[in-house]
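Taken together, the values in this text are just the output of simple stated rules run on the coordinates, not laboratory data. All figures in this text were calculated on a predicted structure; none of them were measured in a lab. Cβ atoms are built from the backbone, for glycine too; each structure is taken alone.
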Structure I
Amino acid sequence: MSASKTDGRITKGEATRQRLVSAALKVFAELGFSRATIKDIGAAAGVSPALLYHYFPSKEDLLNAVVERFGPIGDVRRFIEQYEALPAADFIRKLARHFYDLLGERLDLVRIFLREGTSNGSVADAWRGMIQRGLPIIQGYFLRQVLMGRLRPHNTEVTVRALSTTIVMLRFSENVFPLQTLTGHQFIDEFIDNLMAGLRPDIPEIFGHNTAAS
């Protein structure tokens with residue numbers, strides 16, 4: 001099936017597919033992946049289950065399409081390509097804010113993962129796949145900065161996981177455990193300041209930790 005016409009307009013089939021993926025995102029977020037049915041998703045999209053099966057043979061296929069369309073990987077990759085030349089501290093702060101804002105636009109996807117990411121194998125697989133594809137993109141940036149002497153040698157996996165996990169939990173917990181004196185961006189700025197205080201290349205190794213880049 002052609003994804004789009006040569007003049008840039010999407011085909012009717014692709015428009016239907018996008019509508020189904022959008023409906024699946026909402027239904028999975030509201031009901032949970034396990035409880036949601038093809039009938040629920042078809043009703044939300046205004047199509048019959050038979051038509052939905054024509055595009056997606058299973059709920060797992062729909063979930064993968066949801067992650068592909070609404071996941072942050074493509075946005076983060078393009079962001080790095082556009083802004084990597086910035087000084088490291090400025091770039092990391094800008095990236096963290098961008099990721100925070102992206103999650104705010106895509107809270108339904110975060111809800112799906114946090115709701116069933118440890119209890120449903122299909123959701124866990126989709127979440128794991130997104131992380132396995134996404135974290136190396138950000139980690140690659142940190143490794144390049146270390147090699148250029150802009151950051152001190154350190155375990156870049158720990159840094160990227162700490163950064164991404166902090167932002168995800170900040171965004172998801174705001175309604176339950178709101179910040180008292182800071183906005184989300186201000187919290188991120190403070191966090192990045194603390195992070196960079198330990199990553200600047202002029203800061204010596206402390207506490208005997210292994211600082212080898214990895």
Structure II
Amino acid sequence: IYQRDDGMVSVELEPGSVPFGISPECRIEDVKAPPSGELVSPAYEFFPQTVPFIEKATLSFDLARHQGERFRVGIYELEADSTFEFLGNQFDDDSSTISAKIDYFATFVLLEDSEPPRISRLYPSSGSKLTHRTPRIFAQLRDDLSGIVREDDIEVTIDGAWVPAEYDYETEELSYRVPRPLKYGKHTLVVSATDACGNKTIRRSVFTIVESK
């Protein structure tokens with residue numbers, strides 16, 4: 001186990017996961033927080049960064065000095081283009097330590113994500129009138145920091161009934177084709193999305209199926 005002198009961060013390497021003779025080094029790097037997050041720790045740049053691990057290592061941060069909402073904190077890797085990639089937020093029993101698995105050394109930092117996902121381009125839009133009784137449900141779901149990482153974190157209901165909508169993580173598009181004709185009259189569509197740090201957004205649309213003239 002490598003632990004930095006300040007006690008804030010440590011790395012647990014599996015036996016034989018790095019070539020013999022290589023020992024970790026770490027220094028603090030100056031970084032700016034992204035618009036949608038706040039820095040919770042310094043950014044720690046680990047070396048060497050050219051050797052992938054044979055077995056995943058466990059990167060851990062001490063949260064004892066953090067006074068904010070710990071469940072919104074995550075471990076991120078600073079990418080070459082200055083963006084941040086969410087790695088994980090596994091807490092120990094008393095939430096004093098947060099950890100994530102890593103495949104190699106890089107620059108890592110704790111960020112607090114308090115911004116919920118954005119749901120846009122919802123269709124059918126609220127107030128719309130449709131003559132087609134099997135509409136294609138559509139929405140754009142985006143999250144700028146921790147991201148939407150599990151399908152279970154997205155829920156779509158029509159008139160209170162869950163439907164198996166599909167989410168494309170590359171295009172960030174949600175879609176579902178209603179298989180059976182909806183009844184004439186008003187219907188309520190609800191789309192909710194939760195990011196990896198528990199921030200949740202809900203959008204509702206009330207649309208009407210009308211007879212074609």
To test your reading of the models, identify which of I, II gives -22500 for helix-only ellipticity at 222 nm (-39500 (n - 2.57) for each DSSP H run of 4 or more, over all residues; to 500) when calculated. I
Read-out distance in nm of label points 7 Å out along Cα→Cβ at positions 27 and 187, computed value 6.0, structure in I, II: II
Assign the value 1.5, calculated as distance in nm of label points 7 Å out along Cα→Cβ at positions 59 and 99, to the correct structure from I, II. II
Matching 0.50 (FRET efficiency 1/(1 + (r/R0)^6) of positions 107 and 123 (r between Cβ atoms, R0 = 41 Å, to 0.05), computed) against labels I, II points to structure II
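To test your reading of the models, identify which of I, II gives 22, 14, 9 for semi-axes √(5λ) of the Cα gyration tensor in Å, for residues 43-114 alone when calculated. The partial results should precede the final answer.
Details: I: 34, 12, 9; II: 22, 14, 9.
Source structure: II.
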